[in-house]
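K.L.:
Each structure below appears as structure tokens.
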Structure 1
Amino acid sequence: MIAQVTDEDAVRHLLNDEKATFYIGFDPTADSLHIGHFIQMKVMAHMQRAGHRPIAVFGGGTAKVGDPSGKNSMRRMMSQEEINSNIEKFKVQMSKFIDISDGKAIFVSNGDWLDDLNYIEFLRDIGPHFTVNRMLAAECYKARMETGLTFLEFNYMIMQSYDFYKLHNDYGCKLELGGDDQWSNIIGGVELIRRKTGDEVYGLTFKLLLNHEGKKMGKTESGAVWLDPEKTSPYDFYQYWRNIDDADVINCMKMLTFMDLDEIAGYEKLEGSEINKAKERLAYEVTAIIHGKEEADKCAAAAKSVFGGGGVSADMPTTELDLSSFTDGEISVIDLLTVSGLAPSKGEARRLISQGGVVVNNEKVPAFDFKVSKKLFESENGVIVKKGKKTYHRFILPV
């Protein structure tokens, strides 16, 4: 999982021979963590199991600025209320994986120290340790030079570096971890601490969750793969991993599960249709970690029923239609696709239909204006809509 490390020998010694305090930052830019965040939480869980103490820093301060890393435009400005609400939701989700009892882990917001900084004092104290030339050479800034980098965002690296300095002083934190897109920001903190205190601290980054083509995973047509079951249902979550490309399944097993590497090596030998066994195991393991074994069992049973037993399951994603959605006893397929989230817009729904990618009760939808009679929804199983080869959705009427 490791991408880069500032001093590998020193970090090996720190982790093998000491009980280290380390931190990872999470900016609360949404009301749920997503699968990319889970990589970092898995790292925290591994480290905690090995006896080290994690600090999760929630960006109550930095979220007001926005990290330019990996972004081609400035992030949306957020209110304090929204930021605070998101942080509380992050804490609940993270507590499922990190033990915070008896001081075994620390949850803290960097707004606690960034919000009250005196601007002039901060510039005089921290500013001299950063050169503009060095900052502009960082990948997180270079990528934005053509599209425009605001002075607001230019402060982000200094703020994150100050976080490490503050945590080092207050908690003895010696190590900052993060995704590999955070390398420049982490280096900034390591160098700031060395210049301010003379202490040696370290940075280590982890590979991003990429597919075999080098593109970020964890994105669907409707957005990110969220950990909140209200935003990405357990079934859709399971199906995402069940349907990934054959070439990505082993890497995902290594990155996302706690499976033994020897067991993963066994799955790595599978070929052809046998690879489906690896995908099913991956989907089950990740769903069980995020949503619990009971939900993973339901998802596996629903998938087996849908794909191997006639296309119907009580546990498959289901939308209960409002009777007001019908006109003259009918509803358009375009409305079904959009109300259920199978298509994010009517335009996308039309594109799916035009490509022959929509099937209603085993019959391909022939035209944009195709409508479904209300009577069909009155059957025991309701109406089953299939998008593409692998996405099923059931529609029912109110009981």
Structure 2
Amino acid sequence: MKINLIIPSFYPATVYGGPIFSTLHTSQELAKLKDCEIYVSTTNANMETKLDVETNSWKKFEDNLFVKYYNTTVKHTISLPMFFLMWQDIKQADVIHLQSVYNFSAPFALLYAKIFKKPVLLSPRGQFGGWCLENGSRFKQLWLDLLIKPFKKIITWHATAEQEKNEILTICPNTIVEVVSNGIEYDLFQKSSVLSKQTFMKKYTDKEIETDNIIVSMGRLQKKKGFDILINSFVKVLERYPKATLFIAGQNEGEENNLKQQVNELKLADKVFLVGAINGQDKIDFLANADLFVLPSHNENFGNVYVESLAAGTPIVASKNTPWSEVEEADCGKWVNNSVKETTQAILEMLEKDREKMRVNAKALAKKYDWKNIAVQFKEVFERMYENATVNK
């Protein structure tokens, strides 16, 4: 089976965060399965720059995994060659996996898929969440009505959780929605370095600061992530834990100056640290050596960093705008409204719990999200789509 993954950006464009890694690992594990070939149609977009890759031709990435980076021609984000030439990629495929709804590549891909009678799995990647729709909802509704819904007969929707499935059905009722979660390189997150709190502080602040509780968060620095809520909550946490420290890691996407101003106004310069983007082994160590991970996001269809923290053995506090309710049953986290009051209470409650017990529980929950299991689920979805499309031709 030939699967054509169409996505605006792909590895090594890690500046775009979690989705880059999730699509990479899904593609790699699918390529290892019997009778699967993955062809990724993407661009060389890399935020304000371009990837240093050969463009507009197929390159072998790994066995059974090929990537074509189309050259971006407008502001490093839009690729006219991709719009007009991707029909060749779609024609040779059995199934299309289209990622991102509000990207100019989406209607072109759907049009070509309809012409060549190819079934499409469409992943909105959280773009149907309430918070996301409220920001620019008039444009987004027009986009859906004019450029996406006319192709509904060839679309199977992909959700990463039941919560996202319900969001999709609210926007596009009477459609097929397959639920397959994101995953984790579970074994990779078991290889963490054990750092003392003093070493941790020195590594990420270059300062000699005494601390007894390390709270971390991670994500692109944008309003959606709710970091301002976290900082306000942390002020309340300090009343009970005056030696606690908060670290926020992530690439700036417009919110960094606002967060720095908030930290300065609250006089938290020696308590709250923005440490920039962290990747690789540093990311694993950052998560594994914390006492608690907290991200009061306004919307996440899955939130890779939550399961990454769990895999590293660190319990989490997640907002109810994410699908992580199961951490409460698994006794490795809290799932609460992303208000300052409820986030504060959740942090205080988690810091009282047995850290080693939380480590064991967190890892046990994360293990079921290993990418090998996720790839098998995706293959089953693609096989059903292909069989149904063949019958209906």
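Read the figures in this text as sums done on the coordinates, not as results from a lab. Because the structure is a prediction, the values reported are computed rather than measured. Cβ atoms are built from the backbone, for glycine too; each structure is taken alone.
K.L.:
Comparing Cα Rg over 2.2 N^0.38 Å across structures 1, 2, which is largest?
P.N.:
Structure 1 gives the largest value of Cα Rg over 2.2 N^0.38 Å among 1, 2.
K.L.:
If you work out FRET efficiency 1/(1 + (r/R0)^6) of positions 163 and 203 (r between Cβ atoms, R0 = 25 Å, to 0.05) for 1, 2, which one comes out largest?
P.N.:
Of structures 1, 2, the maximum of FRET efficiency 1/(1 + (r/R0)^6) of positions 163 and 203 (r between Cβ atoms, R0 = 25 Å, to 0.05) occurs in 1.
K.L.:
Hey, distance in nm of label points 7 Å out along Cα→Cβ at positions 235 and 323 derived from one of 1, 2 reads 3.5; which structure?
P.N.:
Value 3.5 for distance in nm of label points 7 Å out along Cα→Cβ at positions 235 and 323 corresponds to 2 out of 1, 2.
K.L.:
Here mean count of other Cβ atoms within 10 Å over residues 11-18 was calculated and came to 13.4; which of the structures 1, 2 was it taken from?
P.N.:
This figure was derived from 1.
K.L.:
Another one. Looking at structures 1, 2, which one was distance in nm of label points 7 Å out along Cα→Cβ at positions 59 and 331 calculated from, given that it came out as 5.0?
P.N.:
2
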